[in-house]
Each structure stands twice: as C-alpha cells, then as structure tokens.
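In the part that follows, the structures are each spelled out as structure tokens.
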Structure 1
Amino acid sequence: MPKMKTKSSVKKRFKVTGKGKVKSGQAKTSHMMMNKPKSMKRKARRTTTLCAADAKIVLSNWLPYSRKKKKSVKKTANEGAK
C-alpha cells in the first residue's frame, strides 16, 4: 500500500492542536474592511477552531498523518467484577 499524501495547501492553512482540534485563520479579512464593523475586524485577527464536522473532513481527506490515534481502553480484573 503506498503512502498517503498530505495536501500541501492544507499544511499551510491549518494546524492541529495537541487534543486533535483543527485551528484555522478567520475568514473575511482580506478586502472591503471599511464596510465591516470594528468589533468584527478585531475578532478576525485571531485564529479559530473548526467545528467537529469540518475538522473531520480536513483530517480524513487532507491531513491523514495528523489524526489522533484512538486509545484502546483495557479492562482490568477489578472493573470486570463490578
């Protein structure tokens, strides 16, 4: 099976946090700024996290090696006796 490729443009646009969330820059910051309220421009300076549905699309399709591995939970002998 060949290696999966990471989309180069997505590497530049998104970062994955330690908990597996996807960070991206805010939209609507490139032009026509005089028509936008001051509060909108101030909030758009920061980055934001994508919603779960969009993050799943980004991680599964374009950033295959940035996905968090699911942890397998082992049951101990004491938990089975409860």
Structure 2
Amino acid sequence: MMSTLFRFFLWVFRAFLFFALLGLAIKNSGTMLLRFFFNQEWTAPVSLVILTVFALGVAVGLTAAISFSRRRKPKVNA
C-alpha cells in the first residue's frame, strides 16, 4: 500500500517538474547570439543553448566517472 502511494506521488512530482521546466523553456524562447572564433555566429533559442550545455556537462561527468571507476582496483580480502 505504501509503495503504491509513494510511486503515485513520485509520478505527480515528475509531472510537475516536467511542466515547470517546459514552462521555463517556453518563457525563455528568445534568441541568443553565440559568437565563435573566425567571425562565426550562431543564433539559437536560449532554452536550446541551456539544454545543450547541460547535456555536454552530463556527458563529460559520466565520462569522468566511468574512467575513474575503471581505474580503481578492487580490494582483495585475504
């Protein structure tokens, strides 16, 4: 019983979080001008830039975590 109630509230929280972030993305749909080297420019919505930077950060973090966990040697209990 408790597990079902907890799962229900977890889904309600997820839905609330999704719609809150969706509303934030819609409110920040203005364009942003990114200037790169050699006079390269890219115009994109603010929410797309934030999402791209977030995804790159997650990818770099996961790569670092995986490489760190592979380098660790398991302890031998003797």
Structure 3
Amino acid sequence: MAQARKKVGLNMKASVYNDLARLAKDNGQTTTYLLEKAAEHYIQFVAPTEGTVRPEIMAHFRKSVEKNRKLLQLLAK
C-alpha cells in the first residue's frame, strides 16, 4: 500500500536550492527525494538533541525565578 503524500511549498535561499538541485542531479535523484531524506534525518537525529535550552537562557530563567520567588515571599508576609 502506498504511503500518503502531502504537497508542500518551500521558500529557501536560492543558493541552497541550487546546491540541492545540483547534488540531486549529480546523484540521479530528485530534489523532492533529497528534501524528504533531509527532513527524515533532521527529525530522527537533530531535533532530539536540540531540546536543550542554551545555557545563557537557562541562567536568565533561573535568576528570574529566584527573583520572583523572593517577591512572592515578601508579598505573602
């Protein structure tokens, strides 16, 4: 049974598309095939590792939480 397909439109840098199209042509593949493989790779390998927040953002968040905790304690008194 064939897998369901979804049509998408893209807006990407021309230089990136040109590199992709050239690579696809050189390997006898379509740009659609390469984009699909790239998306699968991103979902499987890249996205799971990007769930972590940058350390400087977490430091700011923790500082903000501590500041707000002190404020809430003062307001509760």
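Points to keep in mind about this one:
- At a computed -19500 (helix-only ellipticity at 222 nm (-39500 (n - 2.57) for each DSSP H run of 4 or more, over all residues; to 500)), which of 1, 2, 3: 3
- Mean count of other Cβ atoms within 10 Å over residues 8-15 - structure with the largest value, from 1, 2, 3: 1
- For 71, 35, 22 (Cα extents along the principal axes in Å, calculated) the corresponding structure among 1, 2, 3: 3
Each value in this text was obtained by applying a stated rule to the coordinates, not by laboratory testing. On a predicted model such as this, the values are computed, not experimentally measured, just so you know. Cβ atoms are built from the backbone, for glycine too; each structure is taken alone.
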